[in-house]
1. Tell me which structure, out of 1, 2, gives 4.9 once distance in nm of label points 7 Å out along Cα→Cβ at positions 185 and 281 is calculated.
2. Taking distance in nm of label points 7 Å out along Cα→Cβ at positions 41 and 313 as the quantity of interest, name the structure among 1, 2 where it is greatest.
3. From which structure (1, 2) was Rg and Dmax of the Cα atoms in Å, for residues 89-240 alone calculated, if the value obtained is 18.3, 57?
4. Tell me which structure, out of 1, 2, gives 0.40 once FRET efficiency 1/(1 + (r/R0)^6) of positions 105 and 321 (r between Cβ atoms, R0 = 30 Å, to 0.05) is calculated.
5. Comparing relative contact order in percent (Cα under 8 Å, 6 or more apart) across structures 1, 2, which is largest?
6. Supply the structure label, taken from 1, 2, corresponding to helix-only ellipticity at 222 nm (-39500 (n - 2.57) for each DSSP H run of 4 or more, over all residues; to 500) with the calculated value -10500.
7. Distance in nm of label points 7 Å out along Cα→Cβ at positions 193 and 209 was computed and gave 0.7; which structure, 1, 2, did it come from?
Structure 1
Amino acid sequence: MSQLRCWASELGFSQIGVAGIDLSSAEAGLIDWLARGFHGEMHYMAQHGLKRARPAELVPGTVRVITARMNYLPAAMASDWQAVEWHRLSQPSAAAVSMYARGRDYHKVLRARLQTLAERLAGLLGPFGHRVFTDSAPVLEVELASRSGLGWRGKHTLLLSRQAGSTFFLGEIYVDVALPLSEPESAHCGSCRSCMDLCPTQAIVGERLVDARRCISYLTIEHAGAIPLEMRPLLGNRIYGCDDCQLACPWNKFAQPALVPDFDVRGVFRSPVLLDLWRWDEATFLRTTEGSPIRRIGFSRWQRNIAVALGNALRAGEDVAVREALHAWLAAPPAGVDLELVRPHVLWALDQA
């Protein structure tokens, strides 16, 4: 394992562990979460059923799971990054994009490096069966990571580490080799409820229990239709994802910078302004978000989200330029946009003045 950890560090991972595959104790919670409809329109969550809690059913022959975490906090972020992000959220004309999405798509970064790690291990042990995942299949990532000692599940459901807070991605390698197991880490949230109390939509409905239908990350990324009317004012200026539960978490004072340059902030997302992003056409959106996780939501959802944020800016006192931009859009919507989806959000935004 020492050699494996050395290779992982060389590849930009911050920590690795090894978990067993008996996740039966997690099945009841998964079943209840699905039964309560907390997965919203993420039908794939229910489609795969209990495969998430049964690694050997997903990949036959699996006996261990190598887990890995990779920091994503951009190296250039200020030491008081939490205060900087809170300030951004207080500026109605600013655009708030989740920190993890300001650089390269993590799926591409982690998958390639996990595959390299598996190949190096094969060179040491000989050929073995394996499969690499990073938020790309029915995998209980946080459950496996917590069992392998990478941290514990916080009350916001994200993995927390005493050494690095929660600003990291997770990845897994399912293997058919009985590697030695890592020791799990106990929870250290105590009586703290900061993430629960400061969630703008109160999506954390219980300790380690999130109703995705109320989560801003779900609404701005996974949700394909109209954003519910009662949720729109709560989105503020958040146009892609939400970091509030991480900003509120005391453990993130220990957040560590990324070890790879892939997660450096793209220039356009250093200090984005809502009206600047609103004026993009589809070609600009596609060109600017190439290689970014943002591209996956498409141009229409991107415009839907910004329209809501502009409406909230109007309510907060922004006026002439925002109204003009919204009226200009109604007069000449950009090519390629889903009018049925976006136009009602633009009309709603204008009603907020």
Structure 2
Amino acid sequence: MIDFNEEIAAMTETINRSIVLARRPHGAPTAADFRLQQSAVPAPQEGQVLLRTLYLSLDPYMRGRMSDAPSYAAPVALGAPMVGATVCRVEASRHPGFAVGELVLAFSGWQDYAVADGAGLQKLAGLAQPSSALGVLGMPGFTAYMGLLDIGQPKPGETVVVAAASGAVGSVVGQVAKIKGCRVVGIAGGAEKCRYVVEELGFDACIDHRSADFAQQLAAACDEGIDVYFENVGGAVFDAVLPLLNARARVPVCGMIADYNATELPPGPDRLRLLTRTVLTKRIKMQGFIIFDDYGDRNGEFFAQMSAWVAEGKIKFREDIVDGLQNAPQAFIGLLEGKNFGKLVIRVGDA
């Protein structure tokens, strides 16, 4: 057995870098809203483990956590590390349930090292690509799976539309809908992403939301209307979708990224009355959800099914990996602008 003090002494790194929230953004985040700071690598106490971050997930919800406006989760405190899911290696252990070298899924945020008492850590054994625990086999895949199947309840032959179709959530939504026998229309930004969605992921069509005639193209692709719309964007995309919704359509809502940086109401007419009238007259079910709050007890069900689909080649996924913790702020800013292609992951340390 290796003595704990020897474990710490054997570590080559003594500095813990972290990206902290320097100020709360007004509108779109900028580099000045973040600060890179250094401290000593923390020492785990009895019953704790020291985690070394290998991969950090960047996700749109983090923009909301930068704000102190009322929300479903507490905001990041000024001067505190940004939050985020991570794949980590146990670097040192004073916990009987974890051995040095084991990989775990954690929520240790934007930093090189963190200590944990074991609560909430999920061991990752046998994953060919550990970073997939942050995407297709993690929170984004879980969001897609439960939102589509539990709220959307797609039926064979129905038309399912999903925005951000090449992203971590949307790509899984569309592929699961195809497995369930649906016709699937994706919405993405740019010709390259649209080609990928159709040619690689197997969607029936994909419309570029940047096109001048986007609404007309979407209507043509959905000539029998829309039965399920998986909402994770909002804005002009939802404006184009709304009149195409069929009677008794279902609309799972997991995000509204188009509005995350908004500082005032959007220009143009007030669409609230149109929305409420449509919901009433067409008997539409529109339901928001927070994945771990609403479905945390079903994570095992999701993981077993999604792992099988991935292993069978029925679900494909793409990662957009950026090297270096110091590059996380710029990558996150790009994520909110739609610059990523696939699940955005920061490679922090060597696996």
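Read-outs: derived from the displayed coordinates by stated rules, not from any lab. Quick caveat: nothing in here was measured; it's all calculated off a predicted structure. Cβ atoms are built from the backbone, for glycine too; each structure is taken alone.
1. Checking each candidate, the match is 1.
2. Evaluating distance in nm of label points 7 Å out along Cα→Cβ at positions 41 and 313 on every structure, the highest lands on 2.
3. 1
4. It traces back to 1.
5. 1
6. Numbers: 1: -10500; 2: -7000.
The read-out was computed on structure 1.
7. This figure was derived from 2.
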